[in-house]
Structures are given as structure tokens and as C-alpha cells.
Structure P
């Protein structure tokens, strides 16, 4: 079956370049400046987030973060950048691939200190619910559908299973 852009499941470079570019600035990073082309809807993908991302010279992607639920990958297509992964910083260029598991993947972030646009393919799970930790700012974001909640580590209360257990008749909690 032929679609407007060619066969279903196909997108030419010309059609890709004609897609709307959405300008994003991460609210936790004033240096964030990213332009995204949403690819998943073009193919009807519902369980996969897929974007073509562009970071201009001297700018950064989002903010250093890690995901608790949705895994993520990046593949550099053109330009050069710096990838901050955990405690390491590496130069990245065309063909380099990064993958981040959830919830135990390292915090990660891309910057473009060079003269050309940094262009990469970004994707991962699209569960409709995720939480991200921003270790440098002591904040978390919770994504639930179209709702995004910002939480500060200083105001979070950590609970454990025993906090939910009713007291037993003998007076001790969590026994049973």
C-alpha cells in the first residue's frame, strides 16, 4: 500500500526534511536548545518514541538525567558532540550509539560545543508513564500521559513497604 510519503513504513530524506521541527527547551537547563522531528506518528508507532533531534552549535540537549521506567537510545548521524555518561565525558560523532537501561542506567546528557549542528536519532519506550531523575539539580520529573510533575529531592519522603503495613494485634508493625 502506498502512503503519501511512499510505501507504508518508508520515509524518504526529502519527506523527513519536510516534517515539522518542534523547538524544545528543557525547563531545568537554560542552555537546552533542541529541535525535534517526531517520527513515530509517521509510521503509526504507538509503543516506541522515535525522533530526529538537532542541537545547534554551543547548545545542549535536555538536562543530565536518568529514567526510572522507559529505556532510551541515541545514534549520532552527523556533527560532533560531547556525551556525559555517568562520571565520564566522551566525544561522539557519526555512527556512535548509546543505550540507557531503566531504572539502573547512568545519568546522561549531550552537549554541542562544536561549530556544526549535532544531529541524532533518539528513541525508546513510550509507555505513557515515566519518571526521570536529575542528579545535578536534585529534582525529578514524573510523566503521566500529558501531565508532568516536578518534584524536589528536599521535599520527597522516601517510604518502604513497612510504612504501608498495618500494626499486628500484638502491637508490632509488619509482622504476620
Structure Q
């Protein structure tokens, strides 16, 4: 399975370096020198790119790929999604730690088993992670991913159990 680990925001400089918005918890692994990623271009085509170098810069990662040698080529990659295989990920080693792709698609239900919807994605923000749940009756629900509100994550069982505080499930 392939997961999005970044999105090319823009070209940076004149030598083909790219500013990348990171979408992975382990950029040091995903963007390590020699790592192969799938570049899914805006036109729907894909190609493999190899990381030549990566460094942090102003909240983004500046990445140089072996296949991108000029700014002109870099400009054509604006908006490109960078994907990596989940097969390459090491086990977390912590039963309370999960990769985003393990949570996406899980059924979200209440303590009594009432289904609320499905986890679409994990939003990473400065205040912590949020489960983005597509509600069964339509719309979306943002759930803080903390033990008090999400006491059970059952990846094998295909579900997360929610114990929401009053008002969290109320429609806008």
C-alpha cells in the first residue's frame, strides 16, 4: 500500500531543490538519502524519484531528487504528491502508537457500539492530532486523538471507540 508522505509546494532556488509540505510522522526515514518515492504528478502519471538530499527550512523540507537537476524541471512538479510504500515502515514498538494509514478507514463507534462513521484521515496540527471522521449521516467530525476521547483503537477489529465529551457530536 502506498501512502502520501509529502506534497511539493514549489521550486526553491535554481538547482532543482523543492519545498515539500511533509505529511508523515517520520520524515527522517521517508526523505533519507537514497530513499525511493513515487511522484504522482498532477496529470495523473507517476514516476519514481530518489532522494539526493533533504533539509529543514521554514517549516518545510527542502528536498533534492537525483532526477531533478534544474529549476525548470522542479517547477513542473508543483503540486505533485510524494508517496511511499507502507511495507518499508518499521513496527512502532509501542501498542499505543499508530501510523496514519493504520487508522484511515476504521469504523468510528461509540462505547455502546453505535456507528458514527469512518476515519478518513489524521490531521496533524500544533495542538495535536485529530481524527477526521466522515459521519454516516453526512458531514465530517473532528475528534481530538487523545485517550480520554478515543479510549480504544482496535486496528485488527477495524474500529476506534469514541467516548466524546458533551457537545462534540452536535451538528454545527
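Ranked by distance in nm of label points 7 Å out along Cα→Cβ at positions 46 and 70, which of P, Q sits at the highest value?
On the way: P: 1.6; Q: 2.8.
Largest value of distance in nm of label points 7 Å out along Cα→Cβ at positions 46 and 70: Q.
Suppose you compute Rg/Rh (Cα atoms, Kirkwood Rh) for every structure in P, Q: which one lands on 1.10? Can you show the working numbers first?
Values: P: 1.10; Q: 1.04.
Derived from P, not from the others.
In terms of FRET efficiency 1/(1 + (r/R0)^6) of positions 78 and 142 (r between Cβ atoms, R0 = 30 Å, to 0.05), which of structures P, Q is highest?
Numbers: P: 0.35; Q: 0.55.
The maximum falls on structure Q.
Among the shown structures P, Q, from which was the value 3.6 of distance in nm of label points 7 Å out along Cα→Cβ at positions 30 and 94 calculated?
Details: P: 3.6; Q: 1.8.
The structure behind it is P.
State the single structure among P, Q that was used to calculate distance in nm of label points 7 Å out along Cα→Cβ at positions 38 and 86, giving 1.3. Kindly include the intermediate steps, with their values, before the conclusion.
Working: P: 3.5; Q: 1.3.
The read-out was computed on structure Q.
Every read-out reported here was derived from the displayed coordinates using simple, explicitly stated rules and does not represent laboratory data. Computed from a predicted structure; not experimentally measured. Cβ atoms are built from the backbone, for glycine too; each structure is taken alone.
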